[in-house]
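Trainee: For reference, the structures are reproduced in the following blocks.
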Structure 1
Amino acid sequence: MAQITEKTLVIIKPDGIQRSLIGEIVKRFERAGLKLVAVKMVVPTMEQIEKHYTLDPSWRQKNGEKSIKGYQDKGLEPPTDDPLEMSGMTLEKLKKYLSSGPVIPMIWQGLHAVAIVRKLTGGTEPLTSDVGTIRGDFVLDSYERSDVDKRAVRNLIHASGSVGEAEQEIEHWFSNGEIFNYRLVQESVLYDVNLDGILE
């Protein structure tokens with residue numbers, strides 16, 4: 001059952017910060033009713049980035065297979081047929097991208113936090129993200145362009161893909177002392193079953 005204390009990780013990537021979209025991104029999640037319970041600014045190390053993407057031991061294989069299929073679906077020859085070699089190339093691009101400047105890791109909390117954040121964020125590729133999503137509204141990048149440039153696709157933010165993934169990523173980026181437990185007045189409207197606390 002979904003919990004009102006469900007948490008998810010969001011990272012505003014270097015391009016999101018450089019384009020002065022921090023406030024806009026935060027506003028989208030706040031307007032949905034989510035609560036910000038942790039935030040900081042860091043320049044991540046290569047090791048920290050690599051660990052982030054490989055917290056799931058199957059990520060390398062899955063990412064490589066997906067990348068190879070993406071090339072084949074477009075009628076293009078992939079650089080390699082080896083999924084691990086392919087994901088290794090992707091990982092190097094991601095490490096260069098995310099270490100190019102400061103990033104802002106955040107933890108958002110609320111009912112269906114993971115799914116709500118993913119919905120507001122949009123698909124991984126900005127070009128095919130829906131209008132109304134963060135990536136669909138503010139980015140014009142594509143896999144095709146990033147492949148030509150031999151770089152990671154610039155899509156402003158990272159958002160955890162599942163509750164389990166969020167738990168691992170939160171532990172990777174934050175210590176317990178950096179996560180705050182506090183009450184927001186709006187929670188009485190969002191989560192009070194009968195709304196009988198409004199006139200108290």
Structure 2
Amino acid sequence: MAHSPLMTTLGADQSLMRKLAMVAFGSVLVGMSAQVSVPMFPVPMTLQTLAISLIGLTYGARLAGATLLAYLAQGAAGLPVFAGGAAGLAYMAGPTGGFLIGFIAMAWLTGYLVERGLDRGFGRLFAAAMIPATLLFVPGVLWLWAVTPLAFNGAIAAGATPFLLGGVVKSAVAALIVTGAFSALKARKG
């Protein structure tokens with residue numbers, strides 16, 4: 001049985017133009033999800049990780065990674081795609097920089113896990129979303145620790161602990177959406 005993300009199953013990634021359109025759409029989705037945020041200090045809670053999980057679960061590793069590279073390039077170029085409409089290299093070097101860089105790995109790893117067999121069913125898709133979402137805390141907390149006066153435990157308390165439950169919920173929502181999409185596709189095919 002072939003293991004493929006939803007968009008591959010739909011045949012949506014067959015041409016270069018479709019791939020470019022998917023990257024553009026995905027990067028806009030992540031940028032829009034960054035604007036839905038709960039102000040927290042020093043790291044805001046946004047819907048970015050939900051969007052990134054959806055992109056990884058549906059695009060696959062390479063296309064998901066490329067999408068997040070495009071998103072970061074847009075922000076670095078000055079487009080207001082980061083939380084609160086922020087942009088620029090200075091913002092990227094701030095307290096959230098580890099999370100921003102980690103987004104690329106999160107998207108790629110989510111897609112990789114889907115391509116390696118975690119591509120169908122809620123439980124598998126949840127694992128494919130949750131594992132990378134949890135690993136995102138590694139670069140995020142380490143960066144936060146490095147660029148702020150917080151002690152390591154303080155960086156964990158500020159950059160990971162408040163977001164753990166949200167990570168579980170967002171991973172479950174992403175898995176439910178993709179599971180539902182696969183079910184609808186199966187029903188449509190008869």
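No value in this document is a laboratory result; all are computed from the given coordinates. Being a predicted model, the structure only gives us computed values, none of them experimental. Cβ atoms are built from the backbone, for glycine too; each structure is taken alone.
Trainee: Taking 34 as the value of relative contact order in percent (Cα under 8 Å, 6 or more apart) derived from one of the structures shown (1, 2), identify that structure. Could you put the intermediate results ahead of the total?
Mentor: Working: 1: 34; 2: 24.
It was calculated from structure 1.
Trainee: In terms of mean count of other Cβ atoms within 10 Å over residues 53-60, which of structures 1, 2 is highest? Please report the intermediate quantities before stating the final value.
Mentor: Details: 1: 14.0; 2: 28.8.
Between 1, 2, the highest calculated value is found for 2.
Trainee: Now for a separate question. With percent of Cα pairs over 19 Å apart, for residues 101-172 alone derived from the coordinates and found to be 39, which of 1, 2 does the value describe? Write down the numbers at each step before the final one.
Mentor: On the way: 1: 42; 2: 39.
So the calculation was done on 2.
Trainee: Here helix-only ellipticity at 222 nm (-39500 (n - 2.57) for each DSSP H run of 4 or more, over all residues; to 500) was calculated and came to -13000; which of the structures 1, 2 was it taken from?
Mentor: On the way: 1: -13000; 2: -22500.
Going label by label, the one that fits is 1.
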